[in-house]
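Chemist: Take a look at the structures below.
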Structure 1
Amino acid sequence: MLTELLTGWIANQRWFAGKGRPIDDLSIESSTQLAADDPILAHLVVSVRQGDRATRYQLLLGLRDELPDRLRHVLIGRTEWGGRERYAYDAAHDSGLTGRLLAGMDVELQIGPLSFHRIQDVEIDTTPRSLVMTAEQSNTSIVFGDRYILKQFRALIPGVNPELEIVTALAAAGSSHVAKPYGWIESTLDGQPTTLAIMQEFLSNSSEGWAMALTSVRDLYAQPRDLSAADSGGDFAAEAHRLGAATAQVHRDLARVFPTAVIEPPEVKRMTETFRRRLDRAIAEVPQLYPHADVAHAAYDQLADIDRPVAVQRVHGDYHLGQVMRTAADWVVLDFEGEPGQPLAERRALDSPLRDVAGMLRSIEYAARHLLADHPDAASLASRAQEWAARNRSAFLTGYTEAGGSITGADAVLLHALKLSKAVYEVVYEARNRPTWLPIPLAAFQE
């Protein structure tokens, strides 16, 4: 039975959010056939119940009488379909079937509960072959030749995904810092239009910000100790400056195309108390954080004393070096969906743009220090890491402010509190998942 096969298979997928908990029930909520001949392509929405929580996932299900060797690694099992047994597999990996998705967007296909959409005035080439990227965790990205990348949201939350909302709005406003959108796929869940996938330009000749930063750090660590970060051949500061400017431009465009507001001092105080509660919980779980509690509380005290409104707007929400790509022209920002797993209302909520700035500053710190984990010369290289991080944080902030981002007075107080709140989260994460990396977030309280 297909549901039994899916129950065993889904628990082992990288994007399955319920790892470590037993599956009590799996049911198929919808099944839409997109290709009827062998091979068959069906779009499934399945509901997985674990305890009192049910989560929906989507799957492109392929069915074949004979399974070629190239698809053996995504085999789900043998199941009955259309009156006979067939091989069932994850068709996201089948380049012979994924072209149906391009064709559906090109003609704006409506079939069953599925709606395919094409951005106005764009053309979609339906001929490129596809390949699944292997680095994804919570979603699946399918690359079509060197033209497009389709992000398939695996766990489904009813509503329009913030990434579709923001990317289409910024592109329509003429932003050069988003990858061009081409189309999207949606369905209806709980009476709400729900984003299943979004397709954008694939930035084939580009470099990820995280990889570029790590190359710079490695180059610095390999240089003679008397050579400064500024004089190192792989200096990243100019790129950090450009990235800061691009970030400010994205924030300015977001404020132009979406609503803005302010939060009054009483709300700022409530935010401060939230930070304190998170700190207390983190200390209870990770005692190594306790000696640094006074530093965090001092920052939160300053934040609570702010006596003027704080501007809020739509933001990225999960901003770090892995979310930006350097093209030949400039920096491009990716993945505007916000923190995966959080309710859509929270991901769409207005926030200070300094939350994104804080996230990028913490990411720069990670780039500088994470190579020191288990490094035999970690102690002697620590000052080099600090120098690189300070230089590139400064370059990023300079680029941000020169391009119109505001970080003065109360802004600087808020930014400092947001950085430490982010570091508190990182302390708990590293203690749970990568204990040898714990010194990285702890160093934030010693700056």
Structure 2
Amino acid sequence: MMRVLLLNPPSYKDFDSGATSRWPARREIVSFWYPVWLCYPAGLIKNSRVLDAPAEGMELAEVLEVAKEYNMIVMFTSTPSFKRDAKIASIIKREHPIKPIIGFVGPHPTVLPEETLLNAKDVDFVVRREFDYTLKEVAEGRPWDEILGLSYKKDGKVIHNPNRPLIEDLDSLPFVTDIYYRDLNYKNYDIPFLLYPYVALFSGRGCPGRCIYCLWPQTISSHRYRVRSPENVVAEMEHALKLFPDLGEFYFDSDTFTANADWISRFCELVKPLNTTWSATSRANVKYELLKKMKDSGLRLLVVGYESGNREILKNIKKGITPEMMRRFTKDCKELGIKIHGAFMLGLPGESRETIEESIRFACELEPDTIQVSMAAVFPGTEFYDLCLKKGYFISDELVDEEGYQSFNLKYEDIDTAYIYSAVETFYKRFYYRPNRIAKTVLE
């Protein structure tokens, strides 16, 4: 068995770790999300360590010292961070005393395995799709030509092995909370809308939604929603409460936590006796009765992707949710005392000055407890990316600038790119600088 370092590499100063997707854009508020995807294979590999360099505040020199203890380095990369990560891989290879095997994992190498290997000359292999068991087999020394899901270099060529089937029995995976306890400082992870300190969990993988922009279901986890058993999830929560006794809350960072109503009902029955607080992701289509069960079992907050208040944009992105559904869902949550962190996105197909104004007014009407507003990011492997290629919307290949700030790299006919940049700040000000919002903030 090789000694394996699973690395979230250093990135830009004040970078936002981007909900496990290694989004290296600076934000106005620094936040860190758990490297959940790296922690799962770490639990399968005996001689392993997860190193989350950004959360630890580690510079490259410090990472190099740690890396010298390992002969296999696995780095999580993404499209916006790829060039930087490839340079870090080369430095590790050059400075390491025994020239370790280096592999890349994540959505980018899944979609572009050959390009990844050809453009990152010191990376030896990439794993496509879910990488838990593929990395375990590489670490065990299994011949590479026998390992499903692996792409690698051999004799100057790139070899692509057949895909590995998706993991069906998610209960067979280890508890990530044991890896958090072993390798991470949970006090490093702080999200402004979550209770501190929080612990992130997955209840399942995949999402049945067809949103054209969403990266994970279209690249790694698939549109087929697979779940851990409610018993397995609650057992891990109970275990985590012993590991982290001052825990503020659990956060279910699943693609869509509420996709399976029967599962949620059973989970609520089992988690209620723990008398613990939890929050989760949700689509705006959950029925009142189920929301009430969730609230009664400890639910505090839902993170909801509203995206836009314009009906046509919602159709364009295949959201599968209407403004009327959003209004009903939000009203139900307010009645039950469930807080909402609402996410909105500017620059989606069909955007104009008028649709942005519509979204701002819609957000003010819905009145979620907090909001986040971002510019649309187009990733290879998504239907959104294919659409932008077909329509000629791209004006650049770069998702971030040299200093780490997000670049909006699309141009639509009905709106200036510069206006979309400025509209993000306008959206925040129009929402938060209203008298009733200011009064609410003061009272809280």
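Chemist: So Cα extents along the principal axes in Å, computed for just one structure, reads 62, 55, 38; which one of 1, 2 is that?
Modeler: Details: 1: 70, 49, 46; 2: 62, 55, 38.
Computing Cα extents along the principal axes in Å on every structure in 1, 2 gives 62, 55, 38 only for 2.
Chemist: Now for a separate question. Quick check: 1.7 is what I get for distance in nm of label points 7 Å out along Cα→Cβ at positions 157 and 421, calculated from one of 1, 2. Which structure matches?
Modeler: Answer for the origin of the read-out: 1.
Chemist: Check the numbers for distance in nm of label points 7 Å out along Cα→Cβ at positions 101 and 333 across 1, 2 and tell me which is largest.
Modeler: Of structures 1, 2, the maximum of distance in nm of label points 7 Å out along Cα→Cβ at positions 101 and 333 occurs in 2.
Chemist: Turning to a different aspect of this structure: With percent of Cα pairs over 16 Å apart, for residues 189-236 alone computed per structure, which member of 1, 2 shows the largest figure?
Modeler: 1
Here, each number is a calculation from the coordinates, and none is a lab measurement. This is a predicted model, so every value here is computed, not measured. Cβ atoms are built from the backbone, for glycine too; each structure is taken alone.
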